[in-house]
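For reference, the structures are reproduced in the following blocks.
Throughout, read-outs are computed from the coordinates displayed, never taken from laboratory work. The model shown is predicted, which means the values in this text are computed figures rather than measured ones.
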Structure 1
Amino acid sequence: MLMEALPVDGTEISGPDLAALDKLREAAASIRAELAKVIVGHEQVIEQILVALFSRGHCLLVGVPGLAKTLLVRTLSDALGLSSNRIQFTPDLMPSDITGTEILQEDRASGKREFRFLPGPIFSNMVLADEINRTPPKTQAALLEAMQEMQVTIGGVRHQLPRPFLVLATQNPIEQEGTYPLPEAQLDRFMFMIRLDYPSEEEEFQIISRTTTGSQPTLTRVLAAEDISRMQELVRRIPASPHVIRYAMEFARRSRPQKQVNGTNGSSNTQDLVGKYVVWGAGPRAGQFLILAGKARAALLGRCLVTREDIRAVAPAVLRHRIILNYHAEADGFAVDHLIEKLAQGIPQA
């Protein structure tokens, strides 16, 4: 099922909206400043998480242990005044351990027994799903259903999740023994796949210096949950012109092998690469996420219009887990990010 339909021409941004847009830009700068008190580096990662937050998307973080993924989530939730929970995924984790369960409780006064719902850790504004590929598909599906529907159903009763709601799931790329890789259809529900790299030499020096003392920085809350919800609505009202929407659509369409689409598939060079290395290309949800992420990025920069540059900037994080490469690509050392770069070069700018 695709996301809800997006407006083609957008809604005109009025005077009060422009003031709110300035507030969003200033708030984003304040959030970055607060995170910098604790987090060293990761500027691009922080920007992508903020884009996902304000466009109501979820992120899959891929990186080796010790790169401050948990610390980043906790610090961000503190700066935003949001509730947060961390779920450590293990092979014996059950769906009810995430969503919650019903217990039979007796009223001491009346002696009457009734079922009462105990919410699970997913009932939080920000959820860190640590090593999501360590748990069986049944438990993975419980989390991903909540991400898509923004609710859980227990005993036939629907329970709405708090708003805003952001899931940051992590995967360890260097150890796959005993894991349950997420199916491609479930990966598609994440707006971004964000890769965390090792810090630079100077950043690593600062990390060690900061974390081996007894001082703890004090964070100032920048936004409240209600403010974030209003800003999420504002982001969706930012207009995207038809030519920008078609530009985003071309990224998805040109990533598909020739047998999956009708007509041409871009330049002959790119078409040859896609035909040689790609099993499945990105679906229509990729185009939707490109536009939404482009709107959020424009808003964070204080602009009320999406440009092609916004689409190009978010394309790698949106597309890298939606383009499935074959074994020829792995044998030749051909990375999906390289293909996305070739796609960007092959799409006409006019």
Structure 2
Amino acid sequence: MSMYASILAGGSGTRLWPLSTKASPKQFLRLPGPNTMLQETVERVAPQIPIDQVYVVTSGDYRAPVAAQLPALPYANIIAEPTGRGTAASIGLAAALIAAREPQAVMASFHSDHAIADVPGFRAAVAFAETVAQQGYLVTLGIQPTYPETGYGYIRYSAPLAHATGLAAHTVEAFVEKPKRQVAEEYLRAGNYVWNSGIFIWRVDRILEELRRYVPTVADVLDEIGAAAKQSGGRMTPEVEQVMAAVWPRLQETITIDTGVMERAQHIAVIPISVGWNDIGSWASVATLFTPNEFGNVIVGLAPEQHFEVSANDTLIYSTTGRMITAAGVEGLIIVDTGDRLLVCSKEQAQLVKEIAEHMQRQQGK
């Protein structure tokens, strides 16, 4: 059996406004660079998964940027959903096309906007996960928590199922929602909870089977698309796109793979890993990608003579303009200058940026 990759690249990246916009979301940005996050995601798995076996799931608006950033990727491996209907449909769509090529292939599903510091360690975990998935398990990579994060879902696990050098796969007991601070601290002390990374490895026949069992409305649509894809060898030809355009409107609900399948299925395994994972879900996360100065400030995009801080600490200043920025007597701020837009917020409330971005999109249609 071969391993394939599905890379989700359809998000609008609202939490990183104003740098990330609907026209240019974060997966197409260089954070921290020099490659874009989408390019880094493909490069990360390149030694294990040939580019011909990589599928990128996106929207019609982003098909051209995906093709431009990944010129080696076959154009027919870019899957443009007519409308977003959640990760159950997105991941299932890639699984249906891969199954049309190789019915029992192992598929790894990644997000295009995550950062990984320890790439060799990550690759080792993916390789181990492949061996566990070949045994019929739905496998997820769980991130060893380093602090009581309240913005992530958690996975509780129990007995080990298999071992590899420095790694172990465990039986998943439960997926749990984002906790309050006190509960997150209890998870950290318990030692058998990991952050839910949203990275999955499984045989395509197994995930399609589970979609059929738990989300039949999605499975019915995928069955028709998969049947058409068998004629194209699992490629997105105009004929397959025509079938998808005809059946996709039957999907009325937005269903995540977590709530649709993972929280209900059996035979799920998690591999706890510590690889410097960062979902870059806020400007506060972006700040951790860069080395702070002696005052704990992170300055990006400005030469020394273009910024000046007095009694300022633990602050991110991010500029794409080179315009002079000064800060005095502040702590824990995020300052982002893109020329026509300026963001100032606290790190503690960085998630509120999403509300600003959504408001701007409604007001300006951007």
Structure 3
Amino acid sequence: MKIFSPDFPSSGLSDFSTPKQLGFFFPAEWHQHTSTWLSWPHKEASWPGKIETIYKPYSQFIKAVTEGEKVNINVANETMKLFAAKHLEANGVDLNKIEFHFHPTNDAWCRDHGPAFLINPTEKKKLIVDWGYNAWGDKYPPYDLDDVIPTLIGKKLNLPVYHPGIVMEGGSVEFNGEGTLLTSTACLLNKNRNPHLNQSQIEEYLINYYGVDQILWVDEGIVGDDTDGHIDDTVRFVNADTVVTVIEENKSDDNYALLQHNLKQLQQMRLLNGKQLNIVELPMPGEVIWEDQRLPASYANFYISNAAVVVPTYRDKNDDKALQILQSVFTDRKVIGIDSTDVIWGLGSWHCLSQQEPAI
């Protein structure tokens, strides 16, 4: 394990201590944010023939987030910064709430290549974990620029940065903020990530570098998900003991059996306090197809910001139903739907594109 620390060794961090041992943990997404981090979309191959169509909804997403917090955006250079600012201003975003950082990226999926921020509220400290990143099993090289983003941000913010030395993506893990992490075997046990590690060894990394006490596993992801089954498309914590999980109502749909299997697994789970999970079922949208490819459209890929829960919608009959269900569980925030029909052509939506920086 390597550690970058701006004040090492006086920080007290050592190669023999993990974030958990030092009292750090990854808080739940509804924990107060200092800011949100994004990487400006620029890779045309991620939205072939369509990238220009995403800037309006992407800017609308940023506007919704800036209602309650600052937004940091990674850009390659001054040209990209001016291009981004033009789109943001055109969609009514207050640029005083935006800070651009010259951190070049390969792609836009900041949930997976961005920093994992851990906090120690007792000592009023924050650190970053920089997991390895290989573009979901070496599917989309190159990814060298994305892989170093967390360390660049750590240096910019003058925060210690831990390097566990294994591949892990932010969209593959979900947290309740009270010691429980939820993930999927389809993704984390896939041999294209960490083939040298078994399930118990991966759990040890999760516990030590996310600061949790319990790992819960579902098996399946949704059809069309090129991440091999990220949890942020299927099951999300909405409070410490409640999850929403997507359910396919059409028995002939390929997702039906997969999601029923996950539901049965969730029903058998127990939290650290011995309680069953409260499970709220969330519908799936109908198939979203582009150029004969089924896309991983899911209402579970929402982002919890300070001011709002921003939900992807798909011009579908279930959009309103999903928004109403989510509003019923997020009683302290407004739930906003933003059209993701073009964005999902990149095979991800609002949660995949964003990474929260928690307040201490």
Worksheet item: When you work out mean projected area of the Cα convex hull in nm², for residues 148-219 alone for each of the structures 1, 2, 3, which one comes out largest?
Response: 1
Worksheet item: One of 1, 2, 3 was used to calculate helix-only ellipticity at 222 nm (-39500 (n - 2.57) for each DSSP H run of 4 or more, over all residues; to 500), giving -9000; which?
Response: 2
Worksheet item: Can you tell which of 1, 2, 3 yields 28, 26, 20 when semi-axes √(5λ) of the Cα gyration tensor in Å is derived from it?
Response: 3
